[in-house]
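> Next up, some structures in structure tokens.
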Structure 1
Amino acid sequence: MKTALRAIGNSKGAVIPASLLRELNLNVGDQLNARAVDGALILTPSRKPKYTLAELLAQCDASAPMPVGLADWDSMEPVGNEI
């Protein structure tokens, strides 16, 4: 697919065809990493990993000591609609 550089304010941009955006599951606002490799412009999606709750909990150390001050906060009586 060919596309042309276009002026966007003081910058330049290239239009990515909708069919390619669908194929790559890209949307407006998604971030891309850009790099030059052997004279070619390479764009790759910059996606944050999505973790499940189980994966996040697996990283926790349940035997770690409670941080200073957290015990006081944890034992406070509710003052609103927290519970």
Structure 2
Amino acid sequence: MESRNLRKERVGVVSSNKMEKTITVTVKWKEKHPIYGKFVNKTKKYHAHDEKNECNIGDTVRLMETRPLSKTKRWRVVEIIERAK
């Protein structure tokens, strides 16, 4: 049961909410190039479970890793950090 605290978390912006109980979240981060040392912007999209369909496009959300819920869903929404304006 101690391994539950080791689940990965990501913070990103909702880019799509057109599916039922599913959102697409875009996560951005900076990574240093191993040879040249320049910081490069990286992005990745995750499908996440939104049980109550309460997220809208532009919301900032926190995701947590979970068991596979479908072919592509392995993340769930923990909280909505900031609502879109």
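> Looking just at distance in nm of label points 7 Å out along Cα→Cβ at positions 46 and 70, which of the labels 1, 2 belongs to the structure with the highest value?
Comparing 1, 2 by distance in nm of label points 7 Å out along Cα→Cβ at positions 46 and 70, the maximum is at 1.
> Given a value of 0.55 for FRET efficiency 1/(1 + (r/R0)^6) of positions 38 and 62 (r between Cβ atoms, R0 = 30 Å, to 0.05), point me to the structure among 1, 2 it was derived from. Don't skip to the end; give the middle numbers.
On the way: 1: 0.05; 2: 0.55.
Going through each structure in turn, the value belongs to 2.
> Given a value of 18.6 for Kirkwood radius over Cα pairs in Å, point me to the structure among 1, 2 it was derived from.
The value was obtained from structure 1.
> Let me ask something additional. Using the calculated result 3.1 for distance in nm of label points 7 Å out along Cα→Cβ at positions 6 and 30, pick out the matching structure from 1, 2. It would help to have the intermediate numbers written out before the result.
Numbers: 1: 1.9; 2: 3.1.
Working through the options, I get structure 2.
> If helix-only ellipticity at 222 nm (-39500 (n - 2.57) for each DSSP H run of 4 or more, over all residues; to 500) computes to -4500, which of 1, 2 did it come from?
Structure 1 accounts for this read-out.
> Also, I was wondering about something else. Comparing relative contact order in percent (Cα under 8 Å, 6 or more apart) across 1, 2, which structure shows the greatest value? Can you show the working numbers first?
Working: 1: 13; 2: 29.
Biggest value here belongs to 2.
No value in this document is a laboratory result; all are computed from the given coordinates. This is a predicted model, so every value here is computed, not measured. Cβ atoms are built from the backbone, for glycine too; each structure is taken alone.
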